[in-house]
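Alright, structures below, take your time with them.
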Structure 1
Amino acid sequence: MGIFAIPELVDCDDECLVVEMSIVSPPYLIDFGKAYLDHPPDYPSDAMAHWRQNGIELFGDNWPTVLTVLASLRQYGIYYMDAKPANICFASEDGGGSAP
C-alpha cells in the first residue's frame, strides 16, 4: 500500500476559527472535513453503493488501495467519506508536487 502523508496541525485559533496545517507531497491524504469520528455515518445502503461505484470510476486500479487506506483509518475510529483524487493522491499522479 505504501505510506500516505497526512497534514499535521501546526497551530489553531479558536477565536478566529482558523487552523494551520503542514504541507504534504504525494502520496497524501488530505481534507478530513467529511470524516466522522467513532461512528460510521448513517447513510442508506443505496448511497453507499453509489459511493463505492463512484470510487471505482474515480480511482480505477487504485481503488483497492484506497479501500485499504480507509480501513486503516477506521482502526482509529475515523470514517473518511471524501474519497476523491483531489484528496487521496498517489505519487505517480502529479510527479511529486505539493498539495494545494
Structure 2
Amino acid sequence: MENVSVQTGGQNDTPAQQTIYVNVERKSNSCGTAGFVLALLSFVFCWAPVLNFIIWFLGALLSFIGVFRQPRGLAIAGLILSFIGIIVLVAVIGAIASFM
C-alpha cells in the first residue's frame, strides 16, 4: 500500500493536506508456485524412485495448470524442471535396474 500526500488549497486558503491510499493488487499463481516447489523437491528425492515419481507427477501437473494463469514465471520454470526431472528419474531407475 502506497501513501501519497497531496497539497490542496487556493491562494487565500490555508493549505490542507489530504492523504490518498493506493491499493496495488499483486497477482499470484499458487498452482504455478506449488508446481515449481514440487518440481524442485523431485530433485532432492531422486534417490527414492517411487516417492520421486509421485512428487514429480504432482509438480508437472500443477505447473501445467499454472501455465494457463497469470503470472506464468514459476509455472514455466516448474514445467522445465519437471521435464529435466523425468530424465533424472529414468536415469536413476535405469541405474538401479542395471545392478539387479
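Each reported figure results from applying straightforward, stated rules to the coordinates on display, with no laboratory input. In this text, all values refer to a predicted model and were calculated from it rather than measured experimentally. Cβ atoms are built from the backbone, for glycine too; each structure is taken alone.
Of structures 1, 2, the largest value of distance in nm of label points 7 Å out along Cα→Cβ at positions 64 and 88 belongs to 2. Have a look at 1, 2 and say which one yields 38 for relative contact order in percent (Cα under 8 Å, 6 or more apart), as calculated. Structure 1 accounts for this read-out. If distance in nm of label points 7 Å out along Cα→Cβ at positions 24 and 56 computes to 4.0, which of 1, 2 did it come from? Of the options listed, only 2 reproduces it. Tell me which structure, out of 1, 2, gives 16, 28, 16, 11, 10, 9, 6, 3, 1, 0 once P(r) over Cα pairs in 10 Å bins from 0, in percent is calculated. Computed on structure 2.
Can you tell which of 1, 2 yields -8500 when helix-only ellipticity at 222 nm (-39500 (n - 2.57) for each DSSP H run of 4 or more, over all residues; to 500) is derived from it? Derived from the structure labelled 1.
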